[in-house]
Structure P
Amino acid sequence: MEDNEVKEKLEKKIEDWRNERGSAQKRWSAVHHFCLFGSILCSVAAGTIIQISKDLSTLATTLTSIAAVLTAIAASGGFERKWRSNRLSRSKGDLLLIDLDTESPNLKKIRKGFKTAIEKHDLEVVGDEQEKNEATDANDG
């Protein structure tokens, strides 16, 4: 296969991966911020309702429960970590595409960088610090 064909295939794979990371970044951001701010709004609304009327105590209790559920979902889902990981991975995809956009790119180096980016992204999403450190050590050596 010619270098130009290899470059085009690699570029397409990086673009697809980068575009998916960008979409995932937006989705995780929406979920993260919905849970975070939804919890805050429900808590504030519940406190306000309690101060305004004792007759609406059931609504206040419901809002407090929703706030607790949203907080638990946000904490256990790792949405912020996943949003951040996708943002950083999308950025890495951008950088790899810039490296490809030269007269004679180092395809071997770019492929290695792409593989490293994919591995790092997966480790960040699952949140395994030990494996992340091992991958970094293996790539440095």
Structure Q
Amino acid sequence: MFGDVRPLARQYGQLAGKDPDVARAEMLRIVKQLLPLDARTRRAGERPRPVTRAEFELAADALVRFYVSGRRSDDALLGEIEAAYAEVDAASEAMLDRMRGEAGSASAQPKQDRERHVAANRRYVEAWLRWLDHQADQSS
């Protein structure tokens, strides 16, 4: 969807002073975190409003800076974004565990897992939209 991340991971690794494997893993995580904002993907789902290309690039820049800084930030809204993404990640892991049969099986559970994932993803995108709106307010 985003093409080959190896050149970006290499540049990111040099910028952040990270091992190439760590840099690639973090770059893939950044890409994964950006997917729900990209209207071209199915993961974007329903959003209160579209994210412009400029906003998408601003979000990508913020995530790269966040990772380069060792995943620390004084930005409370960015902290909310990361907390919301942790929920998305947890919901994804729960679905994968259930699909692998590690978490048992109940007929209603897959539907509940999907609903939990959709709700977490919605909260994540809404957190990004708040952050983007705040950035726009700051530059006005």
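Each value in this text was obtained by applying a stated rule to the coordinates, not by laboratory testing. Treat the numbers as computed from the prediction; the structure is a model and nothing was measured. Cβ atoms are built from the backbone, for glycine too; each structure is taken alone.
Which structure, out of P, Q, was helix-only ellipticity at 222 nm (-39500 (n - 2.57) for each DSSP H run of 4 or more, over all residues; to 500) calculated from, if the result is -24000?
Matching structure: Q.
To test your reading of the models, identify which of P, Q gives 3.6 for distance in nm of label points 7 Å out along Cα→Cβ at positions 26 and 114 when calculated.
Q
I have 48 for percent of Cα pairs over 17 Å apart, for residues 10-81 alone, calculated from one of the structures P, Q. Which structure is it?
Derived from Q, not from the others.
Please state which of the structures P, Q yields 10.7 when mean projected area of the Cα convex hull in nm² is computed from it.
Matching structure: P.
For which of the structures P, Q does the calculation of relative contact order in percent (Cα under 8 Å, 6 or more apart) return 22?
Computing relative contact order in percent (Cα under 8 Å, 6 or more apart) on every structure in P, Q gives 22 only for Q.
By the measure mean count of other Cβ atoms within 10 Å over residues 50-57, tell me the structure among P, Q with the highest figure.
Q
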